[in-house]
Structure I
Amino acid sequence: MKLFLQHRSIALRLIAAVLAVELLSSILVVVLSFGYERHIHFRAFDVALRGRADSVLGAVQDADDPGDNVMLDQADLHVPPEDVFEVFELDGRLLGRSSNWQGAGPGVPEHPWGDFSQTILNGHHYRVLRMQGSRTVDPGIHGGKLHQIVVVYGSPTHHIWHVIRSAVQFYAAGSLLLLVVTGPLIAWLLHRGLLPLRQLAALATEVSVDAWQFSPPASARATPELAPLTQALESVLQRLERSFLQQRAFVSDAAHELKTAVAVVKSSLQLLSMKRRTAREYEEGLERCLADSLRLEALVADMLNLARAESATAASGPQASADLAACIGQAVAQLATVATLREVQVRVAPPHEDAEQETTPVQVPVAPEDCTLLLTNLLLNALQHSPAASTVEVQLTVEAGQNPPAALLRIQDQGHGIDPAALPFVFDRFYRGDPSRTRTTGGTGLGLAVSKAIVQKAGGTIAIASQPDPALPNQGTTVTVRLPIAG
């Protein structure tokens, strides 16, 4: 049954659940009605049975004999013909009984819950009452003679059970009719209740790569159960649209960049083959081709790094981590030649007031190669935009008071800063703040995009602050990276 419902619609499951609850409720009502009807009818029956037994006891009279005995006068005794009774004294002397009963005698068992008991007479179930009373003969003479009388009276119960069964059948038929009526009604109500969900699904199926418009119906927004689903669909589709547009723009920009680089190499080779050249001209042409090939190689490497950094697939083994302080040292060492050529000093601020104290490792959830790539991109970007005789400052601190603790990295240069209009786009792929796109400052336009992807994959944040002001020269740009502490 469970497997059957798992492959059915929500509406069918709800209908089955409601009908099952109604069925159980109907069974409970029938059981309770049976108990109630039995209690009410047998209570009234016992009262009537006791009244008839009292009338039989009242028929016991003085026998007018010298022995002051008693007798049962049945002349004025009117009881139903199917009822049975017998009257005897407590000492066992029989006073009389009904003609349709052989009698039970003094040994009639008493019911454990009172004076009533059940027995079978002539193939029918009888309810029998044993009642004890007394009669005093000649009370004026020496106080009279007291006789202890026992009345045993029984009446058939088949008509009582017939009434009880009729009442229970009525309740059962009413419950069954209720199930038959409410089944289609529940299905109709559920069909109308799920209409906003079907409308929402129909609109969602119309979304495609060429049509991202999604306008949920007002009924879905107004339904408390569907409002979170509606918001989630809108958010997911918006993110998918942005991702798709970014992917399309990335493919277009990458194709343009690769086409330009290949065209440059091709034109250089064509130029060399147009006529015979001197050895020196061939050397210069090959050097230009080599430089363009290196730039093409760097572009492809950055594209691969970006694709790898944006991949959300986790490795099967334990999560990799790297020492951020050690990566800073490696990046500074790798770019020492670039800093020397540009006459820029790189200063790594000590994490403690005591510069002689050994640097404490700061483990972050970033693969070692990605950590080095992140630091190299950010530091190279700062060196490329720093004037000669300036300083690039790298500072690493640990925010131990945060929950969870985080590593805070700041890289600040003393360049001319970034135009405020360009700040929102600095992390976009192939975006270059320098329109000239020269080999000295242009780059491939993927360095900051790769850096952002690495930081976001580790669960961190990256931000760039820059306020160029002619009145305050050398304010530069500050890149702030916050990464969670591994473990």
Structure II
Amino acid sequence: MQLGKAASGGPRVLIVGAGPVGMSAALELARYGVPSVVLESRAGLRPDGSRAIVLARHTLETFSRYGCTEIFDRGVRLEGSRTYYRNHEVGRMDFPAEEGTPRLLNLQQAYTERILLDRISASPHAAVEFGAEVTGIEQSDSGVRVETTRGTFDAEYVIAADGAHSTVRELLGIPFPGTTCDGRFLLADIQADLPGPKLRKFWFDPSSNRGRHIWLHPQADDVWRTDFHVPVGTDPQEELKSGKLDRRIRALLPEIDDYELVWLSTWRFHQKVVGNFRADRTFLAGDAAHLMAPFGARGLNSGVEDVVNLAWKLALVLAGEAPDALLDTYDEERRGAALVNLRMTQSTADFIAPPTPLQRARKALALRAAVYSSRARRYINDVRFTTQGDYHRDGHPLVGRPAAQRPQADHGQRLIALVATSGQEGFDRLVDELADLPVEPIHCPPGDPVAAALGIEGSAIVLRPDGYVDAVVAPQPERVRAAVAAALGNPSLPDLARER
């Protein structure tokens, strides 16, 4: 898709990287009417490869807002998880069928990218420029200039979502400290007719891979992802040519008659995070900002959370409704979330691949005990699936958390002030008081289901455009006004706004 429709007046934001995170950034900005262009070094999307496959509920809800209904048609609802030690089941989670958005859905990344690109093609505010490899970046007080192999692009801000080997991060000289696991995993996507429920399965020390591990994941189109923990230096093509890969697959899945190899690769995991997600007018998101082991599906899902957090803040600042200081909260909140995810994945990594003799002994004891004792199974740490992050703050327990329920209408980048009181006169006075701020007051009379679900009767709650609760205060004009000002990143805004 050529540059044009999204940039008829010039993009206000440039996004580097046309992966799921980069394209989500473009679609999220488009919801707020902010024009953007995605710069992608490749000539087109990759047509193959499972890569990041597990989509969590909060990511699926985000994609639903973009109209990506095909994801639900193509994806596989994960029905549960099983963990084995050799041939003994030592862990079980079941995900009962639910109405609405599933807890977890598996879909090959190639499909997810194609669906997101289709939505960008239909948007008047977003475009993708393929074959535009970034070669230089220059920031000033007023904007950013990006040099590419397809020419020069100017915008007010840049979102770098160009992955683990981020060119933008390298050009800006941003360190990416952390660790890399020495172990390797052999990934083979196979198409096969396998009976039974759609389960994620994990084996400790299976007979076909002694002393190591194996994963199995269902995917769309009867494709199954197999991940074999293998020695360093394992060559996937040699595995294929020698027949060793076939023997691995048939030992794991003896019930299959035949299968087709769809994709073959290797991978290893990293634990890294940048020191700041913001560098002047450039923001790092997804794998460009943080790399974490895949245990619990935190990579892609947390990357989408990054851009959902950032987009509404950029929209408000670009509209002149909030100060630049609001953008600093992106690093505060999303780097904090990344550190939590890294702690979780490191805990799992330390159990799966213990780095010390004592930890190895504990793992062996836990696995053997779990064969005979259900109570011992609590010590097996093979997966803790991702959940939507919290931005921990002092005060009311709802603050810093996603709202359990919110108004159905899309209110753009405006904040929402839910006022749960019975007095219409007091609410009308509050509406007048907030008229000069980017906030939409909504009255919740007694018995309103939204107010009841949130438990805020007799209070006012300030909801951010990304669905997080920013404040719960008394329903008094001065209290709500101060809370809105703080949510916009400028506590002095009440007085400044009156002077405009």
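Laboratory data are not the source of any read-out in this text; all were calculated from the coordinates shown. Predicted, not measured: the structure shown is a model, and the values here were computed from it.
From I, II, which structure was percent of Cα pairs over 32 Å apart = 47 calculated on? It was calculated from structure II. Here helix-only ellipticity at 222 nm (-39500 (n - 2.57) for each DSSP H run of 4 or more, over all residues; to 500) was derived from just one of the structures I, II, and that gives -9500; the source is II. Can you spot which of I, II the value 10 was calculated from, given it is relative contact order in percent (Cα under 8 Å, 6 or more apart)? Source structure: I.
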